[in-house]
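Given below, in the form of structure tokens, are the structures.
Values in this text are rule-based calculations from the coordinates and carry no lab data. All values reported here derive from a predicted model rather than from experimental measurement. Cβ atoms are built from the backbone, for glycine too; each structure is taken alone.
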Structure P
Amino acid sequence: MLVCICNRISDRDIRHVIRGGANCFSDVRAELGFGSCCGKCVPYAKEVINDTVSQLQIIPLNQSVST
């Protein structure tokens, strides 16, 4: 789904950048450039970023995984 119509940036693009190492709004925005025109995409972009980052949270090596 398109998040930023002005720059044709999709939720898939955002997720790809996060999987590549970006982990906050400013990192993703710097990489993709969304929100630079009308700015209406920013709230939804933040939602996609927050959801994706929280889904990809890594358990530290000193913690065990509960089953």
Structure Q
Amino acid sequence: MESMQWLTLPCPYCGEPFHTAIEALCDVQDFVEDCQICCRPIRLVVGYDQLLQQPDVKVLTLDEC
């Protein structure tokens, strides 16, 4: 598996899909990226599900914990 993966995820504000790259083999990543459509900040929390052997991505607004 490649360590860099491109994902298409829904914006939690406008609902439109946006594209982002993640490091699939890293432990836990927590970062903010602006939506490419509505420009609002999106918090991405990325982990790796060892059982399913795939990234586990949570897409949140900045108000969500």
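Key figures for this structure:
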{"quantity": "Which entry (P, Q) yields the derived value 3.4 for distance in nm of label points 7 Å out along Cα→Cβ at positions 33 and 57", "calculated": "P"}
{"quantity": "With relative contact order in percent (Cα under 8 Å, 6 or more apart) derived as 26, matching label from P, Q", "calculated": "Q"}
{"quantity": "Computed 1.09 for Rg/Rh (Cα atoms, Kirkwood Rh) - originating structure among P, Q", "calculated": "P"}
{"quantity": "Value -13500, calculated as helix-only ellipticity at 222 nm (-39500 (n - 2.57) for each DSSP H run of 4 or more, over all residues; to 500), assigned to which of P, Q", "calculated": "P"}
